[in-house]
1. The value 37 for relative contact order in percent (Cα under 8 Å, 6 or more apart) was derived from one model only; which of 1, 2 is it?
2. Taking percent of Cα pairs over 18 Å apart for each of 1, 2, which is largest?
Structure 1
Amino acid sequence: MGPHLDSEVMIVDIARLLLGLLVMLFHRPLANFIMARERALDRILRARGVRFPEPPSECMAHNIYFGLGAFICVISMARLWFSLQA
């Protein structure tokens, strides 16, 4: 890989790290927004006779999105670390 490609990969990893931090920072409003849509979709499908498992609780959704943001951050930091070591 040339120096130009390395800098592009690093920019993408830094952007991914910032995305993970934003997901961690705004995990509650993000989870509430998505859960509202999921509950509406669940009501529509149940009215038509389609049965799915219950959507997760609000607390569980908050934990899922916080964990997802943390996972994105850890993977991005590891990729940055290994790209700096090479």
Structure 2
Amino acid sequence: MVKNTLKRISLVVLGVTAIICSRTLFLFIDDPEGPNLLIVVGLALAIYLLSLGAYVFGPAKMKALKIIPIVIGIQMLLTIVLSFCMKRF
């Protein structure tokens, strides 16, 4: 039961950080209307699914408390790379 609760909390933390990373990415774009909520949620979903893949298919020997910071780092790195790619165009 504790393992299920820990896994559920980990997935919620990944979801929240995906939304924060997505919102932060669009915060730095100079748009007079502001970011579109649908686009922010879509990017957050893409970030979440990529980090979920890293979480699920990561090393099986690592416990959830050790892999969560790594996956959050992957989310942040993905957001930074997307930010640089968007500034080029």
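1. 2
2. On the way: 1: 57; 2: 46.
Going through 1, 2 one by one, percent of Cα pairs over 18 Å apart is largest in 1.
Every number here is computed from the coordinates shown, using simple stated rules; none is lab data. Everything quoted here is computed from the prediction, not taken from an experiment.
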